[in-house]
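Participant: What follows is a set of structures for review.
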Structure 1
Amino acid sequence: MPTARLPILAVLFALAIQGSAFAADPLLCLQGKLIFEDSFSTPSLNSQWTTPKGEWTIVEQALRGSELAADNHSAVIRKDMDFPTNFIIRFRFRFNGGQAIHCSFNGKGHICRATLTPEGYTLKGEKVKSDTTDRAVTVGQVQQKFSPGEWHTMQIEVAGNEFVARVDDGPIAFGSDKKIGRPKTNFGFPMAGTHSEIDDLKIWNADLNPNWQAKKKTLPPNKITPPQPPTVEKRFQNFDKNGDGSISLKEFTNPRPKDKRAAVEKQFQRRDKNQDGKMSLQEFSPVKK
């Protein structure tokens, strides 16, 4: 092999390991001082993180999150941190069978989040939990494929009420809502399914880019698809935590509020036609009249 080709092959090999190229040109924000980073290069997780749900491990110098069936909840990891009004957060991610990676910002309740799936990602302002009439709002959405096992880089930018994100050199998700600008005192990475990984996490203070408004006018508007109600099969799978093709009484009642469980147990008994203590998909499905 000619030696002149070796540097080119080395670059290609490095790109294959690191994932797709990231476009770092300024969008909403101008990068300031680095205020937090974690490369997950130690054998165990730094104690500044809390892990109330799921299993979290360091694998090949990356953070792996796995949902546990016993939790009836996504795996959750968090870190306390007072965020400035304007900031940039960047991290690498990959799916290895996982269903979703959330980058979630919280304060008095959930504030906003970016949700990645293998099909793309959304930017959302969260509902005010204490307000029963309030609803979450999707402000940005991008369709973009992320194949299992491939590393990608996501950058999220927040300035006041505006929310912008990009993965690699792909399309830009952007939008604004007053929900976005609420104070943020911690953040984390809830993960659904088994499993997904993040790495090379960095957060910067930032200034608003004076050219953002002009830049925004050149961007194609996001096509936000309203969420579709889950199919009967999908709702069945959500209850069937151990994947055995049936729903037990515990699986059916545990996700419900405690004051509703007695009524839900009676519903289970009505649907469990053969009284074997398990609900099949056919028993779960509503009867069509």
Structure 2
Amino acid sequence: MLEALELPFFQRVLIAGLLASVACGILGTYVVSKGMASISGGLSHAAFGGVGLGYLLGFPPMLGAAGFGVLAGLVVGLAYRRLHSGLDALIAMVWAVGMALGIVFVALAPGYAPDLMSYLFGSLLFVSWDYVALVCALDVVIAVAVLLLYKELQAVSFDEEFAEVAGVPVERLLLVLLALIAFAVVTLIRVVGVILVIALLTAPAAIARHWSTTLARMMGVATCVAAGCTTAGLFLSYGISGAFALSVPPGPLIILLAVAGYGISAALRAVRDRH
């Protein structure tokens, strides 16, 4: 399977997957630490409304997905802070409304209904260099934001009330964090799709939490786990296609590897704690 590295398209796909793993590892750490794992699923499904709107009005669907995702993140954040509504209930409503709007917009779009499989389950094998550049830019923005706001975001993630008492602008930081998560979710849609993105954003970070004592180390471990699962999923997809002449997309394989890794990690952690 190593001959795949000689193929230009595979090199491009691998670079895209590794860059996406950086965003996944860093922001997934905040998602897991704050206990809002469902936020990634809610924002990705809300972004689907933007995909449908793009098809209806004739602009790039991923641009619509980014707009819908960020808007949903800001709405959830403001409602959570100002209306004191439960975060899970807000996410569930955003989740349902986004999918419903997406289906309605696609149904209203003129002509034949578009193939939405690539948005639902990912289309990593067909990414372009423009997408690679987009993910690289996203990684830079995320890294700069985390470096500048590391202590403040850490306080918001673990104890909002203490952070407010300490004078930290909790609401603004929460909105910034949700906006970054929304951009990352929209980017990861190309890797594993709307339906599976929640696992890619949370499983590596959950594994990292088993073996990390600091937030920074958790980010590093989560990024490495995500990169390992992405690389293994790509090679496995290529190997299955070559050996069995079956077209198995890498997105679901990446998720299966990540979830299997979590199960193994949880078992090893339990054994270690017992001794």
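Participant: Using mean count of other Cβ atoms within 10 Å over residues 69-76 as the calculated read-out, with 16.5 as its value, let me know the right label among 1, 2.
Facilitator: Details: 1: 16.5; 2: 23.1.
Going label by label, the one that fits is 1.
Participant: Now a separate question. Which structure, out of 1, 2, was distance in nm of label points 7 Å out along Cα→Cβ at positions 133 and 149 derived from, given a value of 2.7? Display every interim value, and only then the final one.
Facilitator: Working: 1: 5.3; 2: 2.7.
It traces back to 2.
Participant: For which of 1, 2 does mean count of other Cβ atoms within 10 Å over residues 45-52, calculated from the coordinates, equal 12.4?
Facilitator: 1
Participant: Compute volume of the Cα convex hull per residue in Å³ for each of 1, 2 and report the one that scores greatest.
Facilitator: On the way: 1: 199; 2: 139.
Once volume of the Cα convex hull per residue in Å³ is tallied for 1, 2, the winner is 1.
Participant: For structures 1, 2, calculate relative contact order in percent (Cα under 8 Å, 6 or more apart) and state which one comes out highest. Mind dumping the intermediate values first?
Facilitator: Numbers: 1: 23; 2: 30.
Sorting by relative contact order in percent (Cα under 8 Å, 6 or more apart) in descending order puts 2 first.
Participant: Can you say which of 1, 2 returns -29000 when helix-only ellipticity at 222 nm (-39500 (n - 2.57) for each DSSP H run of 4 or more, over all residues; to 500) is computed? Spell out each step's value before the answer.
Facilitator: On the way: 1: -4500; 2: -29000.
Structure of origin is 2.
None of the figures in this text is laboratory data; all of them are computed from the coordinates on show. All values reported here derive from a predicted model rather than from experimental measurement. Cβ atoms are built from the backbone, for glycine too; each structure is taken alone.
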